[in-house]
Structure I
Amino acid sequence: MHSVPVRAAVLGALVAALVTLPGLGNGTLWDNSETAYGEVAREVLLTHDWVVMHLNGAAWFVQPPLFFWIAALSGKLFGVTAFALRLPAALATTAMGGALGYVTARVAGMRAGIIAAVVLSTSLMQAILGRLAVMDALLDLCVAVAILCWFRALQAPPNRAAFLGGALALALGTLVKGPVAPVIVVLVIAVWLVWERRSSAPVAFPSPATFAIGCVLFVVIVAPWFVLEALRAGAPSLGTLIGHYTIGRYTGVIENQSGPWWYYLPVIVLGFFPWIAFVPVAALGAVDAARTRAGSFERLALIWIVVPLVFFSFAQTKLPNYIALILPGLAIVVALWFERLIGAADRRAAFWSALAIPLVILALGVAATAFIHSNHLEDAITIVVPQAEVLGVMMLIGSLLTVAAIASRWNAVAPYVLGATSLAFVLFIAFVAEPAAEALKPIPAIAHVIQEQRAPGAVVAIRGVSGSYALMFYAQPGIVTVDEGASLGAVCAARDLYLVTRAADIPGLEQIAAERGRYTLELGSLRGVSLLHVNGPGC
């Protein structure tokens, strides 16, 4: 019996690895999260400082260090490349596929475990986060493992190892992104326990000794870095990290990243694509099962979806990746529904749900075309239009095959057909679309020119264009950001200056420089961004 969850875990991890690892290093890092986090990890190696994080040569008190430690170690092993910096997220996603497959198979059988891993790993947001140099995949793994461990630990008979495993995962999640990890896990488990008691389901609380050991384990793992950070950078650094960038994100708007209360609803629709089509009917089935005494897993999955969704909807700062924490809950609900569906005589609800996928694809195509035309973006996206068309056709064909499988006696293969289609979708993006999209990223190419030509002591500045983090990463830390309106300051920022600015501003800047007796040379221009070399006497 124990071999069934293990096999499901291995297959689940394999599916996740197939989604995330191939072509992981293709293309340069995307601005601005990948380049910012990649630069923080690189500066761990440059400064040899593993306590205080740095960005652009300055102390950085925005996130705890665990992701950056792992990314820096990966960079030390494989070189500071896109592959090395994305590898921690890919491995975290792979581990989550295995963990979800294991627990779901233990509760509902081998097939349900594999389907849960397939659904999770091939959903759009999970696949994307597993291929980016960002910390969300690692946070999501820690939260998922903590929830799944405590789900097992709090069921009869009590399981000390599972409880301590949850405490360990919770501690690591805190070192990834601060208090959000314990807050979400405790909320989910607390609401689940209340529902369990009301459902007369057996609950086994840990012994006082086990609880105490778990608390000590959490403190021993989390406290040292926070103490060292306070000793090195002062207590205000922790106030900035926890007060401004954690609590402040919830109570206020950070970096203009706000949204209405319903912000995450369309994010879920797109992020859980293509499996979102099955969520309404699957959720109804989960609610029915959750009303029974034996429906503990369904109750956990539903709470896992609803509680974080409500929590983050009330936050003032909103970003799409915050809600990725609920994807395992959605995957469980859909997997259990497919398990009930296979072999069922009445498959009409499944048929109509699957039919929604090609209709959604067609609707997205129409909406995207209208958006491009209305915003006059034809020139900007011409490079990726052929790839987008192929992706749309690929998903359309796969979804129609899924509909056909559900309608036939081969309905057991339907989730695998859709999963394989989603896998092909992601790999096409990695090997075809992403390399084509490199032409949309001018900063790495411009940074390469700077690195080839700059002399020691030369200053690099950026003005009026996005991409400062990419410039830091692909050039060197110490980038100067010049205010968009400061034309004189731009050409006088240093004796030997490489200025990245809008191509349209070059003539005016050259004139100002000439008036100050400075020499200018435009070294190149790409997609409206130019590189101007300015030198000569100081202003």
Structure II
Amino acid sequence: MNLNNYLNCIQGKESEYSLLLGDTDRIHAYVFETSKLPEIRGASQLLRTLITDEFDRIFAKHFADASSVDRIENDANPGYRIYNNAGSCMAIVPTKKVEEFVTAITEEFIHETGDVTITFVHAPLSNLASGKGRPTPGGRISEWILESNKDELKGYMKLLRFLQYKLRMEKKKKSYYPFTESNPIVRRCDHCGKRPAVHKWEYKDETEYICSICAKKRSEGEKSNILKIFEKKDDFWHNYKGEIPRDLDTLAGTSGNIGIIYADGNEMGKILFEAQDLTQFQSRSKEIEDSIFDSLNPLLKEHAHGDILPFEVLNMAGDDIIMIIQAEYILKFSLKLLSEFEKICSENLNDDITMALGATIFRAKYPVRYAFEITKSLLKSAKQFSKQNENKPQSSLSYLYMKSPIATFSSKEILDSYYRISNEYYLTMRPYTCDEFRLLLKVASKIREDSILTSSQINAISRSFEEKSLYSTMNFIKYQTARMNSSKRRLFRKIIAELEKKFNLKDLDGTDGLPLWGKRRIDGNLVNATPLLDVFEILEISGGGSSE
């Protein structure tokens, strides 16, 4: 039964049914608690199973599930699952059984994970459903704000907006989370370092002592594989004979570097709330989710070569993608993902849809939780950059290549230490739009293919930039240019001209004849920045320049 038919069935009984919203708490803290790939994978799978299969099972146990049958009996208490994925859920349920259902789901989360909770809010369908009237005396100020300022939303969409606001407030107010008690004389878990070690684990001729929660994650991670989701939609994965990586060192390959990608659709809340009703809201949610799969699946198939996959998809739901991939593939993969999603989702929704992406490249031994938090902050800066041109928003990305381990959650702190020369000059133009980054990849490819610069020249120029003495660097680049033969010098000037045209670059003071600096708004400040060092970093990440 579709949602529209269900709403017709319960028409006139709105006071007996409630709209229910739920959202999992502290997902990323649970998933990236350790840097062990089986545990990261297992944590993702446990949460995915809870919000999908277990939610469905408990829902069917408490209600007549109208979303999975053609008709409902007159004496049934039907509920309807609108969606349950990506750590969130929405459903319409009989009001008299809503608390019982919420308790059952919450207890299942704590029982299965030992560490994760889920927050629910609900309200009767009759509450604000007509889009008229004012809250009852004593009602919360948030209800009055909703009523007075959101009149463009009618019916159930107004109720949904109110519940989403209420859900955010409830999550902020939450003061209790599960806690495993320990004491000073108990051996701590070798992986998380927080809880008492209660399990002995043999791995790679080593004995590890881990807590029950890490053991549960690892056990699940060693038998789970997100590609099973892909198998349901594409026979390629059903026939694929390769293996998933055993650990991050295996995934990293010979370079020892890996990267985290975190991609998220821009303004998706706005797109969803332009829906006229819950049925259209559900349909748009499904179209966005399908667009994510259709964008990601072909790219994964391109990289599914060899005996072991060079990537690990941790989350692919809603409008989010989180994955780990070998460093040498990450930049081209990221650009293709943004381009494909923008194209496919815009076609599916008949609207201009964009996406933002953050990516961090780091050594496989670096703590993943730090790398992920850095990636989150890169994603945030990419989203802000996407919105700078309000008339024509564009997909954008920001990345960070961590050459040395730094214990921080802030990408800005690292970017400033690497690239900031002064309040006026920056050695990077990140974030980039897709068109801008496509040009950087093209220029880097030309430098390598035409052997314009050797690896030693690239390293020398990069070191000169890193010394943050601008005039010395400009003179050094001109010196290296003068050493080139006429053919390579012509090619080098050609790629500088391409960068100059794209980024509106100028020379340093109007006299040195080397246009490498353009105006860029970074952290709200208009500064002089150059894309050339980013080109050299792209070469380093993907394999370097010529060895000649």
## Note on the structure
Comparing Cα Rg over 2.2 N^0.38 Å, for residues 66-169 alone across structures I, II, the largest value goes to II
### Task
Could you figure out which one of I, II the value -20500 for helix-only ellipticity at 222 nm (-39500 (n - 2.57) for each DSSP H run of 4 or more, over all residues; to 500) was computed from?
I
#### Entry: distance in nm of label points 7 Å out along Cα→Cβ at positions 90 and 426 derived as 1.1 - corresponding label from I, II
I
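Rule-based calculations on the coordinates, nothing more; no lab input. Quantities reported herein were computed from a predicted structural model and do not represent experimental measurements. Cβ atoms are built from the backbone, for glycine too; each structure is taken alone.
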